[in-house]
1. Work out mean count of other Cβ atoms within 10 Å over residues 41-48 for each of structures P, Q, then name the structure with the largest result.
2. Using FRET efficiency 1/(1 + (r/R0)^6) of positions 25 and 97 (r between Cβ atoms, R0 = 30 Å, to 0.05) for the comparison, can you identify which of P, Q gives the largest number?
3. With Rg and Dmax of the Cα atoms in Å, for residues 33-88 alone coming out at 11.0, 31, pick the structure among P, Q it was computed from.
4. Given structures P, Q, which gives the highest value for percent of Cα pairs over 29 Å apart?
5. If helix-only ellipticity at 222 nm (-39500 (n - 2.57) for each DSSP H run of 4 or more, over all residues; to 500) computes to -8500, which of P, Q did it come from?
6. Thinking only about distance in nm of label points 7 Å out along Cα→Cβ at positions 17 and 129, which of P, Q has the largest value?
Structure P
Amino acid sequence: MSNASSVPCASQRPGEVAIDLPLATDAGVHFIGRIRTVYATRDDCPKNGRASTAEAVIELDARYAAGLLDIEHCSHLIVLYWMDEARRDLMHQVPGHLGRPRGTFALRSPVRPNPIALSVVELLKVEGAKLTIRHIDCRDGTPLIDIKPYFPTTDSIPDARRP
C-alpha cells in the first residue's frame, strides 16, 4: 500500500486523509440487477435506509430469478449494493454531523475502498424478478450485488455498541 496523503484535494474536507489506490483489483463482482428508487442523485438520498419510508423496486436480472424461490416467506432482507459514484481513496473522513476526522472503517459512509453498502429492507411484494421493498438509501439505478434473508436470531445484536 502506498503512503497516505494529508494534502486535501478540491473535494476533501480539512482533516481528511486520502491514499493511492492499488492499480489492479483482486476479485470480480457480477451485478445481479438494479435498484429503482425515487432518489435521482446521491444528494437526494437519505443518510440511511431506516430514514426512508419510500417504496423501491429491486429489478433482478432474469438469469438470477430462480434464486428468489421462497423469498416471499421473508419479511426482511439484507441488500448489498455498489455505491458506484463514491470515492474510494479516503481513509480519514470528516462527517458533517461530527466535524472531526474518523477512520473510514468506523463509519457507514459510502466512501470506502470497496463501496459496498448494506441495508436491511422490508419486503413488501414479489412479482417475478421484481421485489418491492422499503427502507433503502441509494439513488435510482444503483447496481445490486446480493440479497440475503434477514434472520433476527442471528443478525440482531441488541447489546452491540457503536462509536
Structure Q
Amino acid sequence: MTADPLVTPLLFDAILAASGNLVALETDDPDEAVAQFRQLALRSGRSIYLWDPVRGIRSLREPDVWVAGTQRLVDALRYILQSMHFGVYLFRGFSGQLRPPAPVLLRRIARLRGGHARKLVLVGGPYEGPDDLRALFDPLPEVWRTRQRPRLRDGRWMS
C-alpha cells in the first residue's frame, strides 16, 4: 500500500495562492515529492519545471526538454526572472550555492508582481540558507495537508 500522496491539486492550488513567489515545501522525501509533481504535470498539463545542477531546468511534463545554460543556480534564477511564461519551478538542495549574486536574484523574484505567475518552490528539509532570505519564503498553509476520504464520482475515485 502506498502512502498518502503529498502532491495533490489542492497543494498545487496552495502554491499558486501563496502571497509571495518563493514557497517552502518541507518534506522528508523530496525525491518522492518530485515524482508526484511529475505525475501531476503529466495528468494536468501544468507547467512544472525542475532545476538540476547537472542539466539545468527541465520540464516535468516533457522530461527530454532542457533549458540550455541553466545548470548554475544563478543562471537558472536569471532565466526565471526573464521568463514571460507561467511556471512553477522546483528546486532542491541549492542552499550550498547561495553565493552572490544568487541572494539578490531571489529577492528580485520575490518582488515580481503582475504578469504571469512564476513560483519558485524549495522542496526538501527545513530551509538552510541565510536568515535574511528565510523571510522571503512563504510557508504553505496547512489546509492542503488535510486528507479527505476518497469518494466515487462517475465511476472514478476522487480525493
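Every number in this text was worked out from the coordinates using simple rules, so none of it is lab data. These numbers come from a predicted model, not from an experiment. Cβ atoms are built from the backbone, for glycine too; each structure is taken alone.
1. On the way: P: 13.0; Q: 15.6.
With respect to mean count of other Cβ atoms within 10 Å over residues 41-48, the highest-scoring structure among P, Q is Q.
2. Q
3. It traces back to Q.
4. Max of percent of Cα pairs over 29 Å apart: P.
5. Derived from Q, not from the others.
6. Across P, Q, distance in nm of label points 7 Å out along Cα→Cβ at positions 17 and 129 peaks for P.
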